[in-house]
Structure P
């Protein structure tokens, strides 16, 4: 399954003009990178992949439509998968994108 281009465009619309943000196809999805660090992605499995501070990510697991992001059956600390229901509204998506972009800006440039 390819990523949802509508989701990718919604993310793109939020980061347009941000010179620190670039796009890259990764893992069948479309990732948005900040200074070379992956931030948020339109996932090939639907929904979003979101990168956050580990403590913040842990707290956000209490929300509906949010679960740990797993790679090869192992939960990745600081990464979340957000189902479509978790960002139906524009404000919901904006919150996820802003949180993730802000966190990625704290990481060393690649």
Structure Q
């Protein structure tokens, strides 16, 4: 995995975990916009690497978080989604790091 992908995943996970705090509404709008871009980049890179499953997951997350046609899940449900996605991003970093070390 390239460093840029790892940085995107760490940044997105951090932003999503910060959503659990009581932040101003503008922060959540910012997170949706950044998530759309970040997940879009991750989907594009997964497609370049012929990783179709990851491409579909990141593309779906880009659609879920996009700020233009908001999906109203309620605060509690969004908090659950934020945690699951944040943990998934960190988990994917750990799995990729472990996979890279075993291939050496």
Structure R
């Protein structure tokens, strides 16, 4: 048995090929991400990983649309999105496969 605490993880990522992690694997990455209203991420994409985002609570903007609690957004490799928390929000993000350094900022 292994135990960990989400508070010890970096930016909510607790499964994947990074340190610290609750479970080390290259198969996927899993994170619980908490955002304050107004938090944002610049437009980006992944070349390798499919990214699945579950909006657990709150309201967010992705792909030019507004999403709320219970919505699931699946981004294939190459799909571009920016992110903004429209309210305080919590998401669960899964990337398959785990691919460190697979985040590409649009325009860089």
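General remarks:
- Top of P, Q, R by distance in nm of label points 7 Å out along Cα→Cβ at positions 2 and 66, largest first: R
- Read-out helix-only ellipticity at 222 nm (-39500 (n - 2.57) for each DSSP H run of 4 or more, over all residues; to 500), computed value -9500, structure in P, Q, R: P
- Mean count of other Cβ atoms within 10 Å over residues 58-65 from the coordinates reads 15.6; which among P, Q, R: R
- Given 32 for relative contact order in percent (Cα under 8 Å, 6 or more apart), calculated: source structure among P, Q, R: R
All of the numbers you see were taken from the coordinates with simple rules; none came from a lab. The structure displayed is predicted, hence computed values, not measured ones. Cβ atoms are built from the backbone, for glycine too; each structure is taken alone.
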